[in-house]
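There are structures below to look over.
All of the numbers you see were taken from the coordinates with simple rules; none came from a lab. The structure displayed is predicted, hence computed values, not measured ones. Cβ atoms are built from the backbone, for glycine too; each structure is taken alone.
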Structure 1
Amino acid sequence: MRITGTFLDEITHDIPANNWGSTAWTREFRTLKSIGIDTVILIRAGCGRTVAYPSVVLEREVKTYPVYEDLVDLFLTLSEENDMAFYFGTYDSVTFATHQRTMQQHLDLGRALIDEAWKLYGQRSAFKGWYLTFEIGEQDPTRLACLRQLGQHCKELAPKLPTLISPYIAGPKAVATPVSLSDHASSWDQMLGELESVVDIVAFQDGHVDYHELPDFLQANSELISRHGMRAWSNVESFDRDMPFNFPPIDWRKLWWKMEAAAASGVDKLITFEFSHFMSPQSSWPAARHLFMRYCDHFGIDPKPSP
């Protein structure tokens, strides 16, 4: 299996910006198309006070920093030009304490933002789904309730569009007390049960457990997701969590091994966080360019995009 989807992390939280303009993004989308990427996922419409488009809702509610360009419009236009599906990522307040909001206030803000995005962009031909930004790995009633109710709102607004989440595994690279495989399966069986009918696609992040444990977790995830009537994707992280600094492009051998493990688990699709920073020939990381060439060599891909 090849990677056929990527997140777009231009409103960055913990990785440096590439500082690309429309010309660089046009080149990037052509590169994505040349290697078979057909799906792009805006990881968040905003993070704290930084926003991807001129949002009246967020300007009113969180007093955003100035918005100089509409990245959502740009990404939709480039998705349409390159026959890609675009998933709109909701607002990320970073933590629930960021603006000292109650859960109800977070929900009200999230619903208002979804309504605004649908009004502005919902009729665009590339707008093919929603990404619910809140990440969850363990039993967290507040975040689970947010996911459930925001997913329900997306479904009421656009019943035919799929909703996507990308949770993490509470492994040794994520938490102080790692979860066992059996406890992970039991916990997520319950959580996915609560998300049935409002979440269509689940793409677990694959970077929080040790490599020798990953196949078993991937297999359990695939079976759980199928049991609850959802589609299983795998978020094959293209950055390395094992280095003493955050975050370099991953070793090609690790990426190759994770793709094979995900394919063996029976998932429908491989996506990555995140091509533009960690795999792109345009990335500010030289190692990303080398990773791109190793990937293309492995799959026999001509890395030269059409003009």
Structure 2
Amino acid sequence: MNKLLLFSFFLLSHFFSFAQGPKVLVITAHPDDETNFSVSLFKITRELKGTVDMAVMTDGGGGFADAQLGAMYFGLPLTDSIVARTHLPMIRKQEILNAAKIMGIRNIYFMEQPDDFYSTNIEPYISGKNWNIAYVEKRLDVLLAERGYDFVITMLPEPGQHGHHKTAVLMGLRAVQRFNGPNKPIIIAGSTKMNGNKDSEFSMLVGFPETKINATAPHFILNRAYRFAENDKLSYKIVADWVIAEYKSQGAIQEGAIHKSDQEVYYYFDINDVSGIQKVKKLFDDLAKSGFQPIVNK
């Protein structure tokens, strides 16, 4: 009987050690946008034993501009818009599912909005002309109400970003603003930075005051390039490469800054209560302390 009680206690302890990790919802526009946060997400799920879900706005059907190599890999003329819009949505769903497995993602919620064309103009989407905003709002409201997230992560809505990206950020911000239950989640914006580059000086997307960044909060940084193992031959950038490699239909993310970035930098939205700053600081302190440590030669 005592052994049974001891075993039951072990199971409960094991369960609660996993359940007590941070709960995170990532809101992005396209499959592959989460590569901006890939190492943070990997460490949250694998090392802090947290839970991460993703809400992806579009079907990914418009991602054919850089698909030359992907066309050869899949044996399809994916640079042709008609072919791409027929096949890319399923291809990119499988790619993000593969990437999610690496990062330890629990659920992906596909919002199935059209990935129509590249534009920095946000109005056709946030106005509801090109996207079914009411549908997305309803689904996000249900997720926040039922899943009990501690944090919501979006991209940084800089002016030069794709209109889809900026709309996805606004959808996340407005969902957090609408949330009226206890334990409102804290929403932060993530970006990547190459070694030696300055952090973004972004303060707010003009015309959308909810995007204002809290000027007094620090930037929270996760160092992907932290080296460990014998002779410092490993770093967490390997994880970023694993995730990027799943997106064979795409090309620019491999050649661009995401592949070369040493840091993930996170910004604190001003719509949050200031008391949440310490909670985000603790999250990133915990991430810095978790995982592998350098080998000390004796």
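From 1, 2, which structure was distance in nm of label points 7 Å out along Cα→Cβ at positions 155 and 283 = 3.6 calculated on?
Only structure 1 yields this read-out.
Which one of 1, 2 has Rg and Dmax of the Cα atoms in Å, as calculated from the coordinates, equal to 19.8, 68?
The read-out comes from structure 2.
Assign the value 22, calculated as relative contact order in percent (Cα under 8 Å, 6 or more apart), to the correct structure from 1, 2.
Values: 1: 19; 2: 22.
That value comes from structure 2.
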